[in-house]
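Asker: I've put the structures underneath this note.
Values in this text are rule-based calculations from the coordinates and carry no lab data. Here the structure is a predicted model, which is why all the values come from computation and not from measurement. Cβ atoms are built from the backbone, for glycine too; each structure is taken alone.
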Structure I
């Protein structure tokens, strides 16, 4: 048996017993896998909805794999980079322009932010791994594979926690990714009366690094380049709709270098590919610009009841407490 199984079991037992409430208004977003479940698109969707409803949001994160390991507090309209704060926080910051605290000690980051911003709701982007706290609202996300199959623990698979930890959520999102929207019953969640909602990625098109929309033909030859934990959904979508010639796969959070680009260019020319397709998260880690490097722009679409039953109720409660 994987040694990580026993380590996680002991860690969860010890830390959960000492767990206490996070001292500020908070939403925890998490999952059982190391990556690929859709936490970042879910965080973006939650923040966008909250901002539309006049809620001040800030992101608290550890900035996994960033090059600068010092504590960082970034406020609106500041200059920063993925090297400084990490690729996922940078992508969120670039899209939403909200305060971000990057440090292992998230309570200290929160204290710094509320010195400058009042009535803030803190969004934590890897909440299942933060066992020392529980949050006002816990939203966990699973892929369909994680519902029907037990993912092996790292390094044999992508799992880094037990599936039963999902039961600590206030709501569960089932991410169908690039598949069409579809609902069905999930028995182990139904038995525990745990609210769950389905989501998928809505594609608005392919764009190059300049932000220009690119119209692809089904006859286009594509080279896929990824540095994310689980690119299988994107790879399957491209294989189904275009001519996917090859896939170069780097490690998750990989920061691209000139040697990588030479390898990509060489393979593109050899295979006579029209475009190099990557992800929006990969784009921010590429220090070079070519018109033929494109990415699919996606937005997470979640069924309407999630907003009515979960987010709206939470926002109403926050606004009531702020008035009090």
Structure II
């Protein structure tokens, strides 16, 4: 079983700087999508056409992959495929089978979706075969003069043999559109392309039979196409979805034992107790910049972005010349914009 750091802790804590400077921790927080999707929570995937050789992929498979990855991202509420298909069928019976921003928005309204995704995909698999010359042993020994000993010795005989080779390459392109139902405006128009020869080389082995065996073990065309689809959709979903991001944040030691002890606890992974210490420090001094900063980091770590921003604002106001607080605040702001 593969064990990741994230499965052991909700945040990766790493002491980068110590001594006279403030330590840093690596936190996993929720960063905004690369594309502005403000106000969108419910999404329907309506239609993604598919064009490629050999019918290795169809529209249903593409739509299912998008739905699965959106669901796994954990941000959007994705409308079930059956409900979407029912509305699409009704629209088709009314004579509207072409999907564009207008018809997609119409479907979205009937489904009470905030946004609708549609688009197209194309793919192909290239196979290139040939022969290469290889020196192969014949199984016989031949005499050869050895200048080192001055004697004739027996060495394995070799000969040039043609060995079969083959390379396969998959190419995939996805053109995706995301429409905001309320306005009918396309808010995301992304083209994602992926090409790969996986594995990188499938050259024949040291004998003809081994070369043929290597060719026989090449991945199936359908497997290569499905892997390419997964990657193309992953890139699109990443751009339209808020996602986890690791960032370095300063934890301040402060000027009193309560804040300092909280920082020590956080560096050991005991964030709950650390937060309790920092909150106690604020009860004594509501303007304690170190406690405010550290509580902002804790809030950011828990993806409570509004609370984190408010705390960073208070911390920077309490200590406007503290470069470490300002660095935390600036990087956090870049993440959520």
Structure III
């Protein structure tokens, strides 16, 4: 079942349960932190990814209880190399809180070694990060602007079967135009809105003790128009809806369940070998060819996170809601296998 939410409401009722369950293409659900019943399970994050055919920059800021996590990654596809730096800070709710809206808001952290500023408005999203001594004596500086948000985005509100007060609430904005730069020491990465695109994964969720899921996305242009998709499997109760969606000319087309077929041996997944991805409604058939694997791991007192993020290209075909078939050839994107424990 794919239940579409079309009426605005608060996300949670007074007991901390979801008022509406399903998906939406507009930000109709209003998240309020005070309504969360199990605050010890609450995870709030903003994940930005900007890339073109040469480079990628990822910036994450998140809060789990009293811990604030700021992480940045630079990727050079030609050289097949990446650099990541993560800073974890203790900050009380009085000193720092994440915005409750995915549409507007500001995030600011500033001290001797770290300066982070994210400003979201109706027109654009401006990101600035300065990490002193991120690599030896070299500073990391990122300055990016994402604009021209598509008309539709992917919003999902799902419960977990383990407990009705646990929930997954996320908004994915795919295919924004992006520009700016990143610098690490003497190395520079430049992004032009002619050929660079940005996405946002905005999440405010109360997770169970353990989660393990797949998430993938891609963005760019096909036949001169912006095209992208969001794919996921394995997180929350998807009997209400999935978060699988195509975007063409800013308009969303909904997909059913998606399967990620990864070569596997006794040692586990062979992430760097070609994958197959298809939807149960036969509207999506893709081959994913890996280029670069980025492993991420974070362990704290309250939370652990492990990720295999594989960048590569997609080839195949996708069918829109109106029956239009989109041919996809060497289209850049990524797939991640994410596992959390808390």
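Asker: Suppose you compute Rg/Rh (Cα atoms, Kirkwood Rh), for residues 180-307 alone for every structure in I, II, III: which one lands on 0.98?
Answerer: III
Asker: When Rg and Dmax of the Cα atoms in Å is calculated, the result is 19.0, 55; to which of the structures I, II, III does this value belong?
Answerer: III
Asker: Sticking with this one: Quick check: -12500 is what I get for helix-only ellipticity at 222 nm (-39500 (n - 2.57) for each DSSP H run of 4 or more, over all residues; to 500), calculated from one of I, II, III. Which structure matches?
Answerer: It was calculated from structure II.
Asker: Additional query: Please compute distance in nm of label points 7 Å out along Cα→Cβ at positions 148 and 292 for structures I, II, III and give me the label with the greatest value.
Answerer: Ranking I, II, III on distance in nm of label points 7 Å out along Cα→Cβ at positions 148 and 292, first place is II.
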